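Take a look at these structures.
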Structure I
Amino acid sequence: MTTATAIQLPALDVRTIALTLIGDSPLIVHAWSEKAKRQMLDKQMKKASGGKQPKDPEADYRACFYWTPDGQHGFPAIGVKAAMVGACRFVDMKMTAARGAFHIDAEMLPVIGTPSPREDMVRVGMGTADIRYRPEFRIWRIPLTVKFNANAISAEQIANLLNTAGFAIGIGEWRPERNGSYGRFHVAGECEA
C-alpha cells in the first residue's frame, strides 16, 4: 500500500506595478496591413497576382496603425516585453529567467500622442528601393501595468529593465536594436506621471 504525501507549494508573490513610458525619440509604428497579409497568403497559396497596384500614400499610412480594443492608437505589448527581455543583455539577468518573471497582461497598449505621416526610403527584398508611409508619434507616452513574481524580480528591477530597454533597445521601427535611434523611452518619474 502506498501512502499519500502532502505537497506544500510555496506561494507565488505576484504583484503589479503601473508605470508610464515617456518617449525620448519619435515612435514609428508599422502594423501589417490587411492588404500585405492577403498578398503574402496569395503568394504562398500560389494564386495569380493581379499585378502591382498603384501606391496610395494615405491608405498605406492609415493601414500602419495599431489599435486598442477601445479604438485608441496602440502598440503591441509583446514589443515592450521583447525590449525588456532584450535589455537583459545589459543588466545582470538571464533572458530566459526574465521571460517568466514578469508579464504585461494586454495585447495592445495605448499610445498617447498625436501621429503624423512620414515618408521614408527603404530597401526591401534584394536591395530594391521603395517608399514607405508610416505614422510617427513625435511626443508620446504609453501607460502599462506589469505583473511580476516578487520572488524572482523586484519592482525596482522592473523599472530599471524598462529604462535600460528604452535606452538600448527601443520599440517600433528604426529602434536602437535595429541600428536606428527612434522609439527610445524612459520610465516616467513622479513629476512626469
Structure II
Amino acid sequence: MLIDLSMLVNEKTVVFPGDAEPKFEPAGTMETVGFVDNVIHVNNHLGTHIDAPGHMVEGDRMLPSIPVERFVCQAVCIDARGHDSLPADLLKGVEIKEGVGVLFYTGAGDRHTEASYATDYPKFSQELADELVKLKPNIVGVDMISFDHDEPFPIHKAFLSNDVLLIENLVNLGKVVGKTFRLNALPINFELEAAPARVIAEL
C-alpha cells in the first residue's frame, strides 16, 4: 500500500510567515499554442520539502551532492499529538536504528489548509533533537510548517549540522502513525539548499 504524505501545492497553499505567496501563471493554452503550459512562482520551501545541510550550515552541502540513496529508507512514525513542546521521552520504547527515517505526527498537518497552520504548531524541543541526533537517523520529518519557532533556528541547526536531512509540511501522518514503512522522499533535483518533494510511505 502506498500513502501520499505530500501536501497539495496551489495558490492557496499556506506559506511560512514572510515567504512569497505561490503564483501560477498560464504560459500557454490550447487556444493560443495548442497545449497547456504554466510558469510557477514559489519559494523552494513551499509545501512538503526537504532541507539539505546547506540550508542552515554555511558552506555545507546542497541537495545535488546528497546521494540519491539517502532519500529512500526505512522509517517509523511516532505519535506526538497532545504536546505543546515535543519531549525527548517520545523516543522511549521506539526502536530507532542508525540510518532510518523518523517522522512525528503532531496533528498540526491535519489543518494544513487553515491560516493558523503557519503559526499555531508545537515546539520541537532541544532535548528531543539532541537525543535523536545521538541515534544518527537519516531523515527526520514533521507535519508542521517548521521545526523552529524562533531564530536562530536551533532545531534546524542541531540536525543539519549533523547531516540529518529534514522534511517539513508532511500530511496524512495519521495513516502511518505507529507503523514502520519504506519512506520514499525524493526532492526535485534543484541545485539549491532545499526543494519540494513527493513523499510516499510504502507499507
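Highest-scoring entry among I, II, by distance in nm of label points 7 Å out along Cα→Cβ at positions 27 and 123, is II. When distance in nm of label points 7 Å out along Cα→Cβ at positions 19 and 59 is computed for each of I, II, the one that comes out at 4.1 is I. If log10 I(q)/I(0) by the Debye sum over Cα atoms at q = 0.16, 0.19 Å⁻¹ is calculated from each of I, II, which structure is the one that comes out at -1.05, -1.31? Considering all the candidates, the number was obtained from I. Consider the structures I, II: one of them gives -7500 for helix-only ellipticity at 222 nm (-39500 (n - 2.57) for each DSSP H run of 4 or more, over all residues; to 500) as calculated from the coordinates. Say which. Source structure for this number: I.
Read the figures in this text as sums done on the coordinates, not as results from a lab. Computed from a prediction, not measured in an experiment: that's the story for all the values here. Cβ atoms are built from the backbone, for glycine too; each structure is taken alone.
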